[in-house]
Structure P
Amino acid sequence: MARNVLVLTTVASDTEPILRQVREAARGEEVNVRVVAPAVKLSPLQWLTNAEDDARGEAEQTADRVAEALPGDAVETEVGDSDPIQAIEDALATFPADEIVIVTRPGKDASWLEQGSAERALARFDVPVRRMTLAEDA
C-alpha cells in the first residue's frame, strides 16, 4: 500500500531537503505525492484586488520544479489558494494525505501570507505535519 504525502511549498530553490522529507514520510513504502504551491507572493493590495496572476504563475513553476525532484510516477501538482492553510484543506478534500510536509521561507523572507502557516497546520490537521524552512535563491 502506498503512502500519500502532501507537500505544501513556497520554495523551489533547493529540492534535496524536500526529497529527504518525502522519503522519511514514505517510511520505505511506495509513495504518492501531491505538491501544492500556494500563491503567497502577493502584497496585501494585490490580495485585496485579486491581482494574483503573477503569483499564481510563480507558484506553478515552484510546484513543477519540486515535483520533478520527487520520487515516483504518481506526483501531482497544483497551485493552491493564497492562504496556505486553505490550500492544504482544499488538497485534502481530494487527496487523503497520510502526512503533510510544509516548506516555507524563513522568518523575514516569508511573505505575510505564509508566516505562521506551519504552526496553524500543526494545530488544525489530524495527520502528522513535518515543517521546514528553506532559503530561496536570490
Structure Q
Amino acid sequence: MNWIRLSANAVVLALSLWGIFAAVTVMFDITVYFPFRIADDESIPEHRWQSARLAIFLTFAYYGFVHLLNGSKEVYPVHFLKVFLFFLTVVGTVIFIKTGVSPLEYAVPVFFAGCFVILHIASRPRFKKYFSRK
C-alpha cells in the first residue's frame, strides 16, 4: 500500500508549502487565498473567512473536549490536520450553501474533503507506520 503513504505525504507537503507561500506573500503586502487567488482590489470573500474561522474554533473545541474527557495524550500531527480539514470541509460546505456561492466555489471544500479522506485512510492504526521514519 505504498500509494497511501505517497498520497498522504503529498497532501501534507502540498498543504505545508501552500501555507508557507501564503505566509511569505503577506510579508510583501500580497494577500493570497486558496488556491492561488490574489486579493488586490477585492477583499477575501466573507464565506472564505468564516469557513476558516469556524473550522479553527471547532478544531480547538474538539481538542478541548478530548482533553477534558480523556486527559492529555499524545496525538499525531496528521491527526490535527485531519480534524481541521474535516471541520473546514463541513463548515465550508454549510456556509457556502447558506450564502449561495457560485457552483465553481464548491471545488474548495471538495478539494479539502479529498485531502481529509486521504489523511484519514493513511492515519488508521494499520497505516500509521507510513508517517514514521524508518
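FYI, it's all coordinate maths here, none of it is from the lab. In this text the structure is predicted, and so the values were computed from the model without any measurement. Cβ atoms are built from the backbone, for glycine too; each structure is taken alone.
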Checklist outcome for this item: Note: Cα Rg over 2.2 N^0.38 Å at 0.97, derived from one of structures P, Q, originates from structure P
Item to check | Structure from which -23500 was derived, helix-only ellipticity at 222 nm (-39500 (n - 2.57) for each DSSP H run of 4 or more, over all residues; to 500), options P, Q | outcome: Q
Next on the checklist: If you rank structures P, Q by distance in nm of label points 7 Å out along Cα→Cβ at positions 29 and 117, which sits at the top with the largest value?
Outcome noted: Q
